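I've put the structures underneath this note.
Read the figures in this text as sums done on the coordinates, not as results from a lab. What you see is a predicted model; the values in this text were computed from it and never measured. Cβ atoms are built from the backbone, for glycine too; each structure is taken alone.
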Structure P
Amino acid sequence: MTKVTAGQIIKTFEKWAPKSFAYDWDNVGLQVGSLNKPVENVMVTLDVVESVVDEAVEKKVDLIIAHHPLLFVNLHQINVDTPKGRVVQKLIKHDITVYAAHTNLDVAEGGVNDVMADLLEVKDRRPLIPTETKKLVKLAVFVPDSHLEMVRDAVSGAGAGFIGDYSHCTYQVSGEGTFKPQEGTNPFIGEQGRLEQVREKRLETIVPQEKLSEVLQAMANAHPYEEAAYDLYPLLNEGRTFGIGRVGQLEEPVSLKDFADKVKERFHVSHVRVAGNMEKTIKTVALLGGSGEKYIHKAKRSGADVYVTGDMTFHMTQDAVEMGLNVIDPGHHVEKVVCAKVQQYLEEHCNENGALKVLLSEVDTEPFAIQ
């Protein structure tokens, strides 16, 4: 059975969380090892610390996919007498490749912030801090009636035709196409040197700019003609907006106290820090996985009644409360909730032949304990 490589796994993973989503200051992607590494066992973890690497060695893991980058600050030397140096040495010694998906997984739909929002049942959500809006292209391709359904399904399957929560959005107009096959051609319909008239459909659909090459390839593969006739039009319509954090609504208003209890329960943490009026009614929620204190003003301007994020400091929390924004800090480590989603994605998209085993790290990398 042919083994998949780390590079093949990462290529598929980055269709969900492309590196282009990451912030400029971030260090995502390959951290240690080789993308040519054949992989049987993958382990998903929040952090890459020595105990996690020991676990990977014991379980014969070939590839670690982590949320937090192992190499975040520039290394000027690999001193194996330091904790970081020992980790790098051990990874190289045991031929384990490490890949990190950090802010790109925060931004990605279904990533860290959406998993957190799902657990808290936050609906009708949007990015808290938009980072980019995708460009759209109109594709118009001319298809013989006999192959309309085949071409439509092919381009839709490659990512065209999405409008909001609707897929396969197309428009067809009937008409008549003409062409004359020249010398050296092998026409699907007609003969060389003779003008042909064919009943065709003009199939129109919307394509995200970043998926255009895949859609055109799928169109060409499904189209019966040697040379498919098609037009591309840049659109002023705004595509889907991506960003970090989420803002949305609860189904029913609750008190800050009750919502804090829900955060504690759903994120499986021993405690949360809460600031604000415990009897305050909560309906609109802003959240951001990791350290989000610098975005308290964004959260307030979003209309949020409460901001759920980690690593809130004393003075920033005071400022938030003074401006009327309640705060719940469940800790930075709650980002671990995305690990199961990563595992699920890899199992569904990278394991067609059943040769890949995807594990969740069982090491608790939370550095804090409540005494």
Structure Q
Amino acid sequence: MTTGTELIHQIESLAPLMLKEPQDPSGLQLGDPTQPVHKIMVTLDVRPEVVAEAIAANVDFIFAHHPVMFHPARNLDTRDPQNKMYADLLSHHITVYAAHTNLDKAQGGMNDWLAEKIGLQDIQVLASQEPDQLYKFVVFTPLENADQMRHALGDAGAGMLGNYSHASFTGAGQGRFLPENHANPTIGAIGKAETVQESRIEFLIRRTQLTTMVATMRANHPYEEPAFDLIPLANTAPSIGLGRIGNLPEPVTVQALAQQIKHDFGLSGLRYVSPDPSKLVQKVAVIGGDAGKFYPNALKAHADVLITGDVYYHTAHDMLAAGLNVIDPGHHIESIVKTKMTALIQQWAVQFHWDVTCISSQLSTDPFRFI
């Protein structure tokens, strides 16, 4: 049996809540995560029509990129479509979880997906924050438990080094302890000193992974009181932040790039701002969603063009005056989450032997139409 808690644990290994912006209500939105999960739906937005789709498909867990509750409900009058949607979710026991700006910032998350879809190479973080702190996570466990512990921590994201995962070091030694009164020792007896052959397992982890890794270690450790160390290191992990910047394989004109994005994302229209649409560009910044306010970061990074949605009229004037080319394909290109996250959850289901089915919402929640 798989629960929503297990699924959320894995989601937050990919996109820790510590990464989210201060006012972002990412996380559990509604429902009971401890209930069993059999069928999951991935969507960009949770709208009444999506909830109806989920109910018809017997879904019991919805993963969304955009939070359901950006603003608290003033009342629970179910004549209001939004409130009725909450009632429908609760009455059908559907748990809803959202990962928004934390997924935008996460390595291998939203902005990496968009950058790869556009075809960027040499991808780096654009609007970076302070580099994430690295820790050495050391745990001591009986020899027979070492393989299980290494696999569990590696699967949860410990030991990521560049293009390598599950990187760890193991040494052997002797652990000694004396169980006192009220102890419940897995090995040995109360009042009797014990010596056990143990493995010392070391991983590098990020500060943002601390809570997840300690919880994973405890869940897979046979001891009542595991011994472990968390040692802050002077070296740092790669920067984290919103947006990505990289290079196209070959220079193209602004207009050609706009046409390519329109085609690749299946758009019926888009907007772009350019002092010279025939200018060749190659260095491209991308930030999913509404991120026009970050255009100074694109200028500072010497981007030829910025791709982001919902650009405001006056901001567009400022971008134009600064000589920055901007392509606005709209907010809805983040619907890439449906295919990417569905595939990832299906991968986790195989990896962790979950008896679950994961589907993507087949509805478009884009409110805009072009004529």
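Given a value of 0.60 for FRET efficiency 1/(1 + (r/R0)^6) of positions 242 and 274 (r between Cβ atoms, R0 = 25 Å, to 0.05), calculated from one of P, Q, which structure does it belong to? Matching structure: Q. Match the computed value 1.22 of Cα Rg over 2.2 N^0.38 Å to one of the structures P, Q, and report its label. Label of the originating structure: P.
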